[in-house]
1. Taking 97, 53, 44 as the value of Cα extents along the principal axes in Å derived from one of the structures shown (I, II), identify that structure.
2. Ranked on mean count of other Cβ atoms within 10 Å over residues 293-300, which label among I, II comes first with the largest value?
3. Which of I, II yields 26.8 for mean count of other Cβ atoms within 10 Å over residues 229-236, as computed?
4. Quick one: distance in nm of label points 7 Å out along Cα→Cβ at positions 581 and 597 came out at 1.9 when computed from one of I, II, so which one is it?
5. When you work out FRET efficiency 1/(1 + (r/R0)^6) of positions 389 and 437 (r between Cβ atoms, R0 = 30 Å, to 0.05) for each of the structures I, II, which one comes out largest?
6. Work out distance in nm of label points 7 Å out along Cα→Cβ at positions 461 and 525 for each of structures I, II, then name the structure with the largest result.
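Only the coordinates and a few stated rules stand behind these numbers; no lab work does. None of the values given here were measured: they were computed from a predicted structure. Cβ atoms are built from the backbone, for glycine too; each structure is taken alone.
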Structure I
Amino acid sequence: MATPPKADRILHPHALHGVTRPDDYYWLREKDNPAVIQYLEAENSYYDAVMEPLEPFAERLYQEKLARIQETDADVPVQNGPYFYYRRTVDGQAYPVFARKRAAHRAELDSTPEEVLLDQNALAAGKEFYSLTVQRPSPDHTLLAYLDNQTGSDRYTLHIKNLISGEMMADEIPDVTLYGSLEWDPKGDAVYCITVDPTTQRASRLMRHRLGTSPDADELVYEETDITFTLHLARSQSGRFLFATSHSTTTQEVRYLDTATEGRAWHVFQPRRRGVRYSLEHWGDDLLVLTDEHALDMKLLAAPLASLGDASTWRELIPHQAGRPLDDVLPLGDAVLVSGREGGLTQLWVLYRDGLRQVPWPEPLYTVSPGENRAYPAVSALVIYQSLVTPPTVYELTLADLSRTLVKQEPVLGGYRPDDYIQEALTATAADGTEVPVSLVYRKGARSEGPAPLILDGYGSYGATSDPMFSSARLPLLDRGIIMGTAHVRGGGEHGRAWYEAGKLMHKRNTFTDFVDAAQALVDRGYTTPARLAGRGRSAGGLLMGAVANLAPELFAVIVAGVPFVDVLTTMLDETIPLTSLEWDEWGNPKEPEAFRYMATYSPYDNVEAKAYPHLYVHTGLNDPRVGYFEPAKWVARLRATKTDQHVLVLKTEMGAGHGGPSGRYRQLRDRSQEDAFVLHHLGIDT
């Protein structure tokens, strides 16, 4: 196995509150140090040696997953002006092709010639990593602005392609953030984009770039100087307004540009007030205001355009209801599609001028969300429905009567039959009496011979949800008798803002103990045993895995921690690390003594002990801007030096990728198949 080169003990650089924390592995953050790269490559060599006997198994899993996928396929085309835009994949090609067809109606598409906009395969040729994210056609659909990246970081480059000539324009804007960062000026002669601070990588500057000019001449429209906030840019569904939102995890402030008026003046809708979040959309003569002011799980208001500054004229459209969080609104003309949650599951409602109606769905466990909808006004909307056993299904929802028309269901090859599988929702009682939801899926008969091997996933941070979604890549595991589960722990948003608040800051340990209690409940109820149980999570879910490995190592046979945030105190104390300041509202600021002491009780790196740990599979990316590679590298090094067992511990570092891992669908599928082979092997399954 890899052994860190000897180095002098380095004291924690932020020793405070009377605590000095020695850190033998602090030097691993020196990315430009050849010894660090040598160490990571040595770990990769050890990983390869461990995985070599499992490669035939991993290859079988990969081929079985691939056999379930319709490799040549296309997304449902989305109407935008005179065109329908879509992406398609081709057998053997790792990346999608982006295209459009000119048509007035969906029924005309089969007889309409295709125009290829971008072939990501050609763009990625010869590159170790290639990511293409936001694409925006110009208002007259003659130009295409898009973002790409070749390192795995969150800093993208804006390009503009002439769709008439096929030529690339000279305009290139570096350091654009990857999402919520690009919109056209309505005149089509300029683009607005949000760039990142080169040091902190925080999305902080709203820029206006006039086509044909140097980026050095770009106009700074607004700079967010509060280091706990980032910027997000969006266009209203109607196309009339642009919204630039400054947001932290607790507070939001929106600037808007009314493109129907002359000039380029941006206005603040409501000045930020700590603890108040709101967002805007445009519907007819009003701006829609989704806000949590005096409404923990959001309410929807209408602010007349004629009197935006006079809150006394605002009307309530959807009142607050505890436990029913409202997430977003999509105005489509005469009605608004509203997305949110109720009973722990995603829901859709349609808001009319005279009331609100909920859209019903057939299964007790499912996920539904608006699809991509660009047309305005519209009498229908694309929505995506799926469950743990139902493949993603696109419906056209008629807004007037809530009737649904099937547009497409994701094909699953190999004779897939949903009735061969069971999805199940249950709850586990946490130590404080809270009922923690757990969702499971398994093949019929998997439990007929007693406790089964089980993989339990978790996340539980930022109010993000782990909703029941379909994955054909799961089928080879289910067909081997494995139960796949998710613990919907506190810190997520499954049951609204209160559920999130109960798993953050000084309540963060609830996230970890909820997962342990859920795992124990599955053992107690006979679903599995500790010898056949695996835990898995990535990013903040990797923090969850690190904490669980310290809290209850005897409960798991194997744990997977992907890009894990495991060195919590060091990172949260170091403002030079990108994005640190944005996280204080989530975890706490350890410069405050009480927060420091609390975080010290769960930070995985700081709580490694001389005891037995499960088999551990850890992976990271050298260019990860969100969770530095050095966090898992340090954690693994300390585990190697401290743990008392002979269980396998591997660290895999993608040397040319970032937080999302390798690019390209085949590499991603192989990567997950290797991980699955490791997990299954240590659960006693090798074929």
Structure II
Amino acid sequence: MMKNFSFILLQALLMVPFALLSQIHHDGADGAEMCSHRKQSMLMAPAVAGPNSPRHSFDVLNYTLNLNLYNNFLSPYPKSFNGTNTLEFRVDSALNFIKLDAVNTSIEIHAVGLSGTAFSHENNILHIDLDRTYQPGEIAEVFIDYSHKDVSDAAFYAHQGHVFTDCEPEGARKWFPCWDKPSDKATVDITAKVPAQARLGSNGRLADSTFVGDTLIYHWISRDPVPTYITVLSGRMNYTLDVVYWENPEDPEFKLPIRFYSNPGEDPSWIKQRIIPMMSHFSNAYGVFPFEKDGYATLNSQFTWGGMENQTLTSLCSNCWYEGLVSHELAHQWFGDMISPATWAEIWLNEGFATWSEAFWKEAEGGYSAYKSSILNRASNYLGNNPGWPVYNPEWSINTPPNSILFNSAITYSKSACILHQLRYILGDEVFFKAIDDYALDTTFRYKSVKTEDFIARISESAGEDIGWYLNPWLQQPNHPIYANEYFFDQINDNFWNIHFVTKQIQTNAGFFPMDLNIYVLFTDMTDTVYRVRNLQNNESYVFGSQKEPGFLSFDHLNEIVLKQASLVVGTAHFVAERMLEIAPNPSSDMITVSANLVDSQSASFVIFDASGKVVYNMTFGGYTPGLISQSIEIGYLPVGFYSIAMKTKGGIDVKKLIISR
């Protein structure tokens, strides 16, 4: 006789404190959370581009900055300095003037020269008249003599021997005149005067450092174009500087310098060791590290909690040599720096990839379970803190939102990373990693900028299918699916059964979310199978035929669709005659008691499966009389995580979820 039973799978499982279930790394730091909190707290005012990046009347090719920062390092630590900016640009449409971003309260313009003949500076815009009308394709230069005022502007900092910049999203316009949009990338050539006891880092390579009396003149040149928001200065009196070298396994002659600027008393020795395998791991997946150096500098208390992925010189909070944070910021060198957002609507590509890469780094040593634990933490963060707006908002390409929205942890970081994880689930590892590698190495975007539509098209090309069916609705709609699924088993004859499954989404705060679904079936002979279907519309029904008697069905049994809530119920009146299996306590750490009301069974088999479906416990107990039975099972030897317990008797099979936590 065929038996059916009901099974409720509640997404509340995702709300369990996953930190209890995840592998704790040496530093316990959550790079995405630190990055999000820091960027939300910033007091910021709201060359070469990718194919769909916004077009402008000119394209900046290079900024040559010459700055006198000597006094900024010395008491009373003024924020004022004198500087010049020689800006080289290519004309994209006929023009006889250019406009640059330059905040009036921070910057004072003294004169212009070269192709610039006159200027006005109002409403944070520097208007420069040119000496003639330039035609598309021509290259011109303007010279700007300017100074930074002695003001606190949350972009240029000078305090107690520390001098640094911090620009995301639109703060560069506060310390040098520029076209301050992320799509307009330009090479940077920075010369700066500092006291002899100071060290100053910036983008690119150190071309020269020269002592002239008590002054040290640094000359930094970036070989590769840089967006203005990750153009950086990081300096300090008596910085400790350590340099380690990463050797590219494919090119032993290549030795990438990685510079560590640390405050006195800090110990970056752990991360100096970890950066080498981390660099290799990401280089293997995303292509060899794309720049001529890498670097990290800890700043002071004015740089609040977290990090900032300035190109080739990441800023970190004081003494924040955390592995999770550094892995997040290192991944940004590929995603955000090498491939930059065309507009701020693409911020999800920056932070989603960096946050996902934190989990990917954990996978390098802890395996898939460590990766998945990190992803589930991100899903839990989203589900518990969802503010209800979409990941991708095209309005942000025109109007930059407040930092509290742009850098929201639940959406920009956690949900974006989980959407990438679900893409990995849909494509499978081989296709997914090839697609990401193809994207990172594509010269259409490499050292340029990207729009969301470009990313979707490139992934689709590598995958051999239009993956927009998944990415577009998941990126453009707020919230997530709420599944109310049903199933039942139908015995056709003695040797054949139909397995019926109906999937339904019942959310009212968003449209339909298409997804590939895994439907796990455990048969009464304790074998199992997974049916994979592509769910492209609501209320779809599926029927699977089987020559074995099905006993248990689970929806998304490995919880790969991490952005969801779900329930699963039996859709017919055929239930197991015996009372459903009970487990106590649940969650548990070392011992559980399972109980059930047996009708006529004299024995019962108990099988425990881990999250991958592997049997980790299998035992049959006999001698039971009909009625309420109870059996203790030792589970203290099992790792923390999610499990399923199946009880098989003459009356059928029943399965329950078990959480092991300590």
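1. Details: I: 70, 57, 53; II: 97, 53, 44.
The correct label is II.
2. II
3. On the way: I: 20.6; II: 26.8.
The structure behind it is II.
4. Source structure: II.
5. Numbers: I: 0.95; II: 0.45.
For this comparison of FRET efficiency 1/(1 + (r/R0)^6) of positions 389 and 437 (r between Cβ atoms, R0 = 30 Å, to 0.05), the top structure is I.
6. II
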